[in-house]
Structure 1
Amino acid sequence: MDEFASREYPIREDMRFQDRLWRRERAAWLVLILLVAVGLSGALGVGPLSWKKASAGPLTVAYERFQRATRLSKFSFDVAEHGGSDVRLHLNAAFQKNFEISSIQPQPSRSTAEADGIDLTFAGEPRRDARIVIWAHSRHYGLSDITAQAGSEAPVPFWVFVYP
């Protein structure tokens, strides 16, 4: 007797229906496995695909491009040797609108917020690179196009996607 043939005895079976059900079950398992793999890769939050660096001129920005709204996010700004003068970091209005700053390390000596963004000024040390770390919470879900600029150098554009 064929194992995959429909039968009536001892119980009624519809093997075509059962086969379709098994196929859907295997497809659902595949979707679940892919979802776990995407999550572990960092595309849904913290992970290797999430960490990114962007740079232009003396400024390098390290950040997580996939973030969670409930999590404190870290933005690191490295400014290459600047001759000991003060370091000025400008973040555009999108950063000001979409993120609430919790902490800035080191503390800026001067800061101003205007319609076009935030200006932070830090005391510089001679012959040393400057590292500025900003911890911030997201205010909104979705995509934010952010631009950072060190002094009058070329701006560094980068994007952040915030999940609920």
Structure 2
Amino acid sequence: MSTTKSISFSYKEFDNYEELGTDDYDMVYAAREAARNAYAPYSGFRVGAAVRLESGVLIRGTNVENAAFPSGICAERSALSNSVSNHPDDKPVAIAIAAMTEEEFTDEPVPPCGNCRQVIAEEELRNGKQIRLILSGKKKVIVIDKCSNLLPLQFNKNNLISNLP
């Protein structure tokens, strides 16, 4: 017998990042500043991320492209790798993402790619804590309570463990 199920989630939408609380505003500002530092000579699509740790520390990351595709790294993974490497006991609680072309920030918020969703979701599982996402565009900002909302039915360590001999 088959059953039909559905997956859905709610999120908050703001007209601009000035409407956010101070901590979230600071994160978006840091993500935008990081985007300006991105190295994207091939795509011209520069992305910045800012991860807030439990202590309040902000870690920035940018995308770094490489002529040997796919050797580059996304901004979100860059920031999270930095946080794990340099602050292993200070867990991520939120990540802000901002993207820009060569000239200006994108009108619409840019969500994390599939690889980054997987990495952020793994951090949620590893730390037993949700990571809020703040996706910033010029025309609106989207706030999502946890990354696992963007990656339902995710592949994780439980799939590996349950299938080992």
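What the table shows:
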item	result
If distance in nm of label points 7 Å out along Cα→Cβ at positions 123 and 155 is computed and equals 3.1, the structure in 1, 2	1
Top of 1, 2 by distance in nm of label points 7 Å out along Cα→Cβ at positions 107 and 139, largest first	1
Test item: helix-only ellipticity at 222 nm (-39500 (n - 2.57) for each DSSP H run of 4 or more, over all residues; to 500) calculated as -6500, pick one of 1, 2	1
Distance in nm of label points 7 Å out along Cα→Cβ at positions 35 and 115 - highest-scoring structure of 1, 2	1
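Bear in mind that the values in this text are calculations on the coordinates, not laboratory data. If you're wondering where the values come from, they're calculated on a predicted model, not measured in any experiment. Cβ atoms are built from the backbone, for glycine too; each structure is taken alone.
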